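The data blocks that follow each hold one structure.
None of the figures in this text is laboratory data; all of them are computed from the coordinates on show. Just so it is clear, the structure is predicted and the values come from calculations on it, not from any experiment. Cβ atoms are built from the backbone, for glycine too; each structure is taken alone.
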Structure 1
Amino acid sequence: MDALTVLTGLSSWLVERTGPNETSRLSQGIRLDVFATSMRVTKQIPGNLKVLAAGGTLTGGDVAQRITDLVPTGLVERSDTSCVITDLGRAVLSRWEALGVDNDHANKELIRQAVLVDEGIRSGPPVYSKARDFWDELVTLHPAEQWFANPLALYLVSYLNTPDSKGYNPWNLIRSAGAGVVDVTEAQWDAWAASTAIPPGWTKRPGVKLLDAAKSAATRYVGRVNFCMALEARRRALLGDSVPVVAAKWMVPHA
């Protein structure tokens, strides 16, 4: 069984999830990263945190957007005039400094994110522990490496992991059935989306709306794949695996 089989019977969920009308904004459910649209890697964050830790304020470029990007990570919080570093931000920065990755080197991205994930799960906002729990469910269906290689699937599952007003949650059904996700091709997703019924008053199929949102998000996949790699590195470490040996086989994306 694949995920499409499960989704075929949930047309009411799909309409509610993508509605109430075809122009409604479609948000993700449980996320697998903490990054906003314009910030998908951590290479600028150490410099930002150092400035804030020293009592300074962020400068240069679009500061308002930078703050908007940083707040969801829990590393900073808004102040009356700008933002301030949080306890989580100080803990992450301290570990980055101890490991010598408090820089913008692209080849240190996975290490920085592994620290971010670990500290976030320990004392950060709920998005970190929710991502961990969700990731643990994903790797019961497919090996981690198959998820890393399929950004569309990594975003689709986030859009699917949301209950409707009746409590239906497609992801729970997919997980319970052991239905495949990463082996569903984009062409198969397209065919499924094109087969969904157009609700009264709409001109767009809800399946197409859902799939288009996931496809758009998947074009900016670097942050999500890296974050999931960090989640997996932490999971493997807790299992007693050698993370450097395991991670050496991964194709870490950069931006």
Structure 2
Amino acid sequence: MTVMTGPPGTLLVLDYPGRRAEARIRDLRLDQAGWQLVHLIEPPVRHRYTAADYAAQLAARIPPAAGGIHAVLGYCTGAALAQHVAALVGDRVPLVLFDGTPVTTELIVREFKTSVTQVGGQLAADAADAALDGDMLTRRPAEAFAWMRDTLTRLAAGTLREDGVEEEELHATTWRICSVYLDWITFLMASRTTDWPEWGGDVVHIVSRGHAFTGQWPGGRRTFVRPVDSGSRELLTNAQARQRALACLGAPRVPHGVR
């Protein structure tokens, strides 16, 4: 693989910003090596159900890059959306993935069930699990999302009423709670619909110990797998992972005064 050279430039980052136990791409501290990171998945993000539509709204946020866009970085389930952004950017921009993971219907159903459990309890989750149709997710995603949204908001409103929340506060509080779950589910729905577009660039896949997806990445010109002796949660704080990332990026000059 040809590493990138020249002055520090811009890295586009797709790393879902919600709460999680795993470390984040920002924990690699690539900015301290001179790179400018642009985190594209920041609120507000409109609900879009296909990878192409979701990525298009993210790409519209890309600022003019004085040093050029040098790579697109994607973490875990954001890999597919990162690939779509790379295709929109063009110029064979490299795609650097960290534990890239395709999204399945089963994952979406599981995450929705977890959301329902946290909002309405286990009995509600069991009922929702039986009602959510994987075929509806595929063929009628807007309808599937509307059903999940209505289910979550109904359960959340009921729980809040039981907790004594006043009616005038109920709508805003319900939506504030549910939007956290619904934004995540929409992100997964969009990632799942990818057609793995070709864009002429290489893929560097930095993977933790035992990661399941280490073959040729679909749509990439070539795939370079770079294993790291780390658990998945700690991957993005691992010194070797940082070295792997900087090696493929060309290790730009560290700005004066940064250690």
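Given a computed value of 1.2 for distance in nm of label points 7 Å out along Cα→Cβ at positions 77 and 213, which structure among 1, 2 does it belong to?
2
A follow-up question, please. If helix-only ellipticity at 222 nm (-39500 (n - 2.57) for each DSSP H run of 4 or more, over all residues; to 500) comes out at -14000 when worked out from the coordinates, which of 1, 2 was used?
It must be structure 2, since only it matches.
Out of 1, 2, which structure matches 1.8 when distance in nm of label points 7 Å out along Cα→Cβ at positions 61 and 85 is calculated?
1
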